[in-house]
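Okay, got some structures for you below.
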Structure I
Amino acid sequence: MKSVDVFWSFRSPYSYFSTKRLRNLSKKWDVQVRPRPVYPLAIRTPNFFAEIKPQWVPYLMNDIVRLSQYLELPLGPLNPDPVTMNMFTKEIAAEQPHIHRLTRLGILACEAGDDQGWAFMDEVSSLIWSGGAWTEGTALSEAATRAGFNLAELDARQTIETDRIEAIIAKNQADQDKYHWGVPTMVFDDETFFGQDRIDLLEWRLEQAGVKRL
């Protein structure tokens, strides 16, 4: 069976927008769709936001609002942002209480199987990007439960297995770097499809490559 690797981040609105379609891709096509969580640019390239042109952020905000409307997906303010940063100075905080934990949890979910990984990433990213207070109360635990996981068990494992999981994240990032720096990045037959707006083109390529439609 052919496969599609998907490099994906919990802090990316475009990863969030793509998740349900990517999750369903293996139900439409006879192809393995492998979720491979990575850290966002803010963590991998801390000076990225400090160096971008001033038009970038206003365009991004406008784009994700209209995309949420177009795709009919909920969108709300990050509460809190998975990456701790000063939005005025664009400085990335040295202490990051959320994004490392989230990404490690995502790796563990993906190790349970592609479908289970997608379910976890879908539930958690939907909670984060729809404006939910995802760090408060039982919100994250409930999202994990909907995906078929026990959050306390995953948290215990990501703490104990940090070094092993970090090595997997680093491998994912090194593999992604061969193709593109952004997320979501899909790779099929060594061909890169970057962005949630390239999923239709990816499906066209699947058909061109003779992948069976289910």
Structure II
Amino acid sequence: MEKSAIVNICRGIKGGECRFALSVDGDFAARIEEAVAATGWLEFLKKQFGDNISRHKIFSVNAGACPNGCSRPHIADIGLIRACVPVIEHDGCTTCGECVEHCPDDAMELVDGKVVINRDKCLVCGFCTKTCPESVISCSSSGWRVVVGGRLGRHPKLGAELPGVYSDAEALELIAKGLKLWMENYEVGKRFGYIIDKVGHEKLLQD
């Protein structure tokens, strides 16, 4: 079957060993490809270019199971980064400091004898949930951070992150919305990121 998207996923999503990886459904990469195909993107490209569809015209989605970004989500048309928004059950916390010591982003702090999360620093990687010996840190919500419009080439640019954390279904819907916007505003030779910058990222979040 011809593919209308390049889907690049990290070894953590593939089920490989990675101590930072958050849980992701095993069929998620296939679901991304299905979401892209359902938009009619491949048919759109064939109308534009016939069967001469080069690799750089194909939509790219890179997904990673943690913020380390081994799959390079920030330079894809749409990048997905697995997220866990941590919350602390303070009644059971012994303030041992394990989470403070091991947080990769220095987002855990001891303030007046209480562990607090600096939300400005926190990358919602969920690593603190694994390091807490009392198991009092959990995910208040899980899902995906979504970055859009990354690219390499002559004018490289990192993708811009949309606000919030999105469920699997919401992330797939954002991919579909993005492709529909690209088709509606298509310009030959211009990548997805150029078009999204032009029409506005807020379009992706409108019903």
**Request:** Could you figure out which one of I, II the value 2.7 for distance in nm of label points 7 Å out along Cα→Cβ at positions 71 and 119 was computed from?
**Result:** II
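If you rank structures I, II by distance in nm of label points 7 Å out along Cα→Cβ at positions 55 and 191, which sits at the top with the largest value?
Checked I, II; max of distance in nm of label points 7 Å out along Cα→Cβ at positions 55 and 191 sits with I.
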**Asked** Comparing relative contact order in percent (Cα under 8 Å, 6 or more apart) across I, II, which is largest?
**Response** I
**Request:** Kindly point out which one of I, II the value 37 was derived from, the read-out being percent of Cα pairs over 25 Å apart.
**Result:** I
**Asked** I, II: which one has mean count of other Cβ atoms within 10 Å over residues 15-22, as calculated, at 22.5?
**Response** I
**Asked** One of I, II was used to compute helix-only ellipticity at 222 nm (-39500 (n - 2.57) for each DSSP H run of 4 or more, over all residues; to 500), and the answer was -8000. Which one was it?
**Response** II
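Supply the structure label, taken from I, II, corresponding to Cα extents along the principal axes in Å, for residues 103-198 alone with the calculated value 58, 29, 19.
It was calculated from structure II.
Only the coordinates and a few stated rules stand behind these numbers; no lab work does. None of the values given here were measured: they were computed from a predicted structure. Cβ atoms are built from the backbone, for glycine too; each structure is taken alone.
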